[in-house]
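Values in this text are rule-based calculations from the coordinates and carry no lab data. Since the structure is predicted, the reported quantities are computational estimates derived from the model, not experimental observations. Cβ atoms are built from the backbone, for glycine too; each structure is taken alone.
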Structure 1
Amino acid sequence: MVMKKVSHTDLPQLTFPMNPVLSPDGKRVIYTLKTINDKHDYETHLYHVDLHSKEVSQWTYGDGNDHSPTWSPDGMKLAFVSKRSGKSQIWSMAANGGEAKQITDLPVDVGNPVWSPDGRELLFSVSLHKGQSLEDGLDKEDEQKKALVVETLDYKADGVHEIREKKKSHIGVVNVENGEAKLLLRGEKSVKSITYSPDGERVAFVREDATEEPPYRSTEIVVRSQHSDVEQILTPQVGSYYDPAYSLDGRYIAYIGHHYEYAGATLYNIYVYDTVTQETRNLTENWKWNIGDYQIGDTALGGGALLQWGNHGVLYFLSTENGRTNVYSVTLDGTIEAVTTGNQHVFSYTLSPEAGNLVIGSSAVHNPGEFYFGRTDGFQKEQLTNHQQSFLEDYSLGNVEQFHYESEDDWEVEGWLMTPPDFEPSNTYPLVLEVHGGPHMMYGYSFFFEFQLLAAKGYVVLYTNPRGSEGYGQEFVDACRGDYGGKDYADVMNGVDYALKNYSFLTEDELYVTGGSYGGFMTNWIVGKTDRFKAAVTQRCISNWQSFYGVSDIGYFFTDWEIGKHAYQDPEKMWEHSPIRLTPQMDTPLRILHGEQDYRCPIEQGEQLYVALKQQGKDVSFVRFPNADHNLSRTGHPSLRMERLHYLVDWFETYRYEEAKQHEETTVNRV
């Protein structure tokens, strides 16, 4: 059978497995599978795997979206969130099958159900306006007719399209039998990530402490009695903390956190609070890598807690290093061991302490993502699902080679080169440089549909992790702060030079570049500094730091974190790092892709760049995506995601074949 090459219209052939959850006895797994239907809309349903028979079965159906499954403590019931009634509500079903039963029936959306240890109640999260009750469903149309009085800095957020009074996240509780719901925790600050102590006597949660002063986005871990309003704050030092988790015996509370020593580039650690001695220990102070998953892809996989307790005081967590994301364990004395290994992207995991079973969601260069099973004490990877089987059987994919090269200050930088599916070393190929966003994220061994599409069109794709990227230690991830467009730019360009020097199938005459967010900033910077690239596509970019400061949902602190100043403190420094000042020397044909509802890097950044280039008579194109936010490439509407890919490839193809077209036209004219 002749295998096909990937096209932008093939995105619906992918499926997106997420959020696996092992049953308490460790014998079954429930998970979420997102698909794109024939109408190019998302559908999300629950699937079940029997670990003994390895049988996979779909448990929910229909046009709705079912997600966030969680087993009851006795394993007899399953709670999940569904929109089948119109609003996101909590439903339950028996673990042996049957019809789903609606638990909450509220006029507001709820989510993130958490069972009480006795199985009688479910905690849930709910976002409410000031003064709004659980029973008060606001009329969105009426709200849009009212003026908005803004009195805080964090009044908008990317992904929330209507700029209204920013809701606060609160915690509610519902009786599973009768459906009676009430607010458990409500205050002036948002509350999230709540968990019960094993005896049900206390809850631990994250409370946001957003202020108008640095670091602006601090949080705290709070423990509260179920019988009184008495609270204990476990994290008195200002910092960023999340994901509290009680040990199985209830003695310890683990959480992830840092103290903003390097602003937004600070690596996280795992802390454990001992409820008996009332002492806190940092278990990962000697660990070089960040805690969590910082690997970039365009399939938006994930779900589940980052910290999970096993038996005998062992904690499990995800960590990101050298292009890989894997599961690790740490004991109370700080001993860390790798549980899973290999060139992969573990995007979620779940374990059963009782059975010693571990299930991971893993993606790789040639696999968009499946679930795998093994033991916590000696993980041997056994595949459980085959959702990508038809895609992998029908389509040929590009191959990847990893390499390292030396850059400024003798620093080593890691990169990868993806070649076309029908690659012949004796031929020559155009090169597309991809620059990731963040900047404190990481390219690696995850599947990337965009890269495979470019490879299928006959391009070699170069992607690297310049300084500022995750996965290489604290000094490396901090190194681009205050130096945007400096040595990070040199790292990227040195990667291009290395590829041209070491791979004879590449040619200097056929270079292209693209990137999104920080990668969009860098794309703009590159074409402002060099004419080496034949065409460029900048996506959801930053072009002007002076205006970004005031229009982005994070601008009021991100400019200080990353550039080193607020706009009013040093406007010259903001301008120095702004690519828009380089437009007079931008001669590379540039296409700008931007979502109209992007509040992270607002579309005015693309608009400014377009106007500046167009007015100077430059070769520029501007493509706007309606109702699309900063995550268009990962979670945007499927039709818009496919359009984005089309306009990306189309721009490169236009200039790739321009000389051939001109030659053909010249020949025709001569005839």
Structure 2
Amino acid sequence: MENTNQSKVSSISMPDSTVIQQAVHQMVQDRKRSQQALLASTPSIYSIDAIGKALLQPELTSFYTDLSSYGERALNESLPSLSFGLYRKFGDTGERKLYEDAYFERRGSLAAIALLAVDLNAPRWIETLEDMLWDVCGEYTWCLPAHLGSGGVEQVTGNIDLFAAETVHMLAEIVTIHADRLDPRIIQRIRAEAERRIFTPLYREQRTYHWQDADHNWSAVCSGCCGMAGLLLLEEEAILTESVGQTIRSMQSFLSGYGMDGGCAEGIGYWVYGFGYFVYYADMLHENSEGKLDLLSGSKIAAIASFPLRVHLSGGTFVNYSDSAEQQEIPSGLLSLLASRFGIQIDLPFHIPLFTDDPCHRWAHLLRNVMWSSPAMYLQEAEVVPSERVINFEDLGWMIAKGALDSPSADLTRDEPLAIAFSVKAGHNDEPHNHNDLGQFMIHCGGENILCDPGAGLYTQAYFAPGREQLFHISSSGHSVPRIEGKEQSSGREAQAQILEAKVSDDDRTLDACLELTAAYPEATSLACYTRQLHWSVPVNDVGSVAELRLKDRFQWKNRAASSSSTLHSVGELQRPSVTERFMSRKLPEKVHEGQIQWHGERATVCMTYNANQWQADIEVINTVDHDNVPVTFYRTSLEWREQSDNSFAGSEETDLPETVCELKFTIDPK
């Protein structure tokens, strides 16, 4: 893929090598002056007393109940085995979930016991913690088999993936918190395993890893976790300097994947993952260096920090292009820190995710949710009408318009006005966690994406292998975009949308967008040009009961001499190439009559009007599974162009084919 990130990199201010060396030297000198080298210059979140007090705060009641229930079970059950039978499944069959279920159950048990072990009056927790730490240190690999190719020993030795990095970070923080209570042999082994598996290959031997210069979540998570472990465990100044320098360089690569608009091409879920670990490392580095090394500064970082609030639509539902869920748990500790640092107003309901909400049980989120979550950082009453009505991520190619409608039942039930929104995506088809979805759009009302994005599918070997674009969640067939001449959108950087118009009215009441999408369909040999125009409008001052989206897809065709499409008739009649429009929803569509289809949400109905003389409607049920292997049903509404012969051009070989135009009107009506 061509390097398009140089301008982005240059916009990021990072400390130079001299500043890093000076800051690390001071860190090491401070540690030497301390009698407790392991605990010197570490963030305050590692205090047993502080963690214990935090767990008893009223806002953590639900979290603590959930944690205690999970911990009691972990206390009385053995860790699940990571057997060879599970290990080999990915290499043999491509199946990864069974191993990963066991792996993350082990991490969850360890995390729960480590948090509950701050209770100094219950020695059984610390005894179990020691056994679990010993067990995790003995794992064949901390990596997932899905990241190890065939899984041979040569691919295991020295390999560092996301979860090896998360593991070393978790162990480093646990041993820091409980250093005074753990058997010295446990601490020695953790240090030895961290050295063997992480520090030696990464910092001493300086091996090259594919994620070090990646412009997506891998660089932030892998470098950030290893870097945090280094800040806690490394004692040699030269190696710690190497660690800090390497990590900052990888973080610079990570940030190059973002434009100045702060948009995350990987979607909201990977913003949580990648940027979350960037923030966690940056915070620890800032505290350890006494503010000399500050990565959390500048307008670009502030823009990235605001991303989840800008793509939040209402009711905890987000714009979820790429491999993200539309209902996403945003770590409350992370948001609280960002709100404090950048003065962001959080218009989400204050909610600390439960211990079991994250199936991966990521330690970094868990500890910081406990220690950083602050109700004071959240707005007491989220505004239905957003302060920022139209968001245009110019670098990312996403447009979002938000508004509100009168609710007919508001006077009787005290319901708030109905939050509504529309979004459309441009970009290209070689983005991280890419879906072939140029021109994809969503319609949102009352906390639901009525016309929706499928989000992430179940991760298997095939999901990241050549030919992945055939899978429903990734293919354009799973999105609200057309099939042209029987062809889906193609993958690759060259499949790129061109934004021809992005115009907002002075009162932010209307958004006009026009995308040129021809390059997404190189296999549609008769296609000369395809544009998608969208006009979104909401009532003035949100006083009204209907919002409207007008869509106009225009397909211009090459003349017959230039086209080799088998769908054309060259004798006696002229016929347009085939076009099928598709619209995705989790709501069962209702065909009211020819020319009108409705989707019924909890608080509103979306109605689509089309020309039934030109388009034949069909509804298809698609049963699949989501990212967590939970069954889910989508409904694909298709509009097929009705073939209509036109004999007026018979015998003329030079005449252009007539263009095909699809004009649709969507209305949102509150219930």
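Sorting 1, 2 by mean count of other Cβ atoms within 10 Å over residues 96-103 from high to low puts 2 first, with the largest value.
Each of 1, 2 could give FRET efficiency 1/(1 + (r/R0)^6) of positions 16 and 472 (r between Cβ atoms, R0 = 41 Å, to 0.05), but the derived value 0.90 comes from 1.
Suppose you compute FRET efficiency 1/(1 + (r/R0)^6) of positions 224 and 496 (r between Cβ atoms, R0 = 25 Å, to 0.05) for every structure in 1, 2: which one lands on 0.20? Among 1, 2, the structure yielding 0.20 for FRET efficiency 1/(1 + (r/R0)^6) of positions 224 and 496 (r between Cβ atoms, R0 = 25 Å, to 0.05) is 2. Match the computed value 4.1 of distance in nm of label points 7 Å out along Cα→Cβ at positions 56 and 128 to one of the structures 1, 2, and report its label. Of the options listed, only 1 reproduces it.
Can you spot which of 1, 2 the value -9500 was calculated from, given it is helix-only ellipticity at 222 nm (-39500 (n - 2.57) for each DSSP H run of 4 or more, over all residues; to 500)?
Of the structures listed, the value fits 2.
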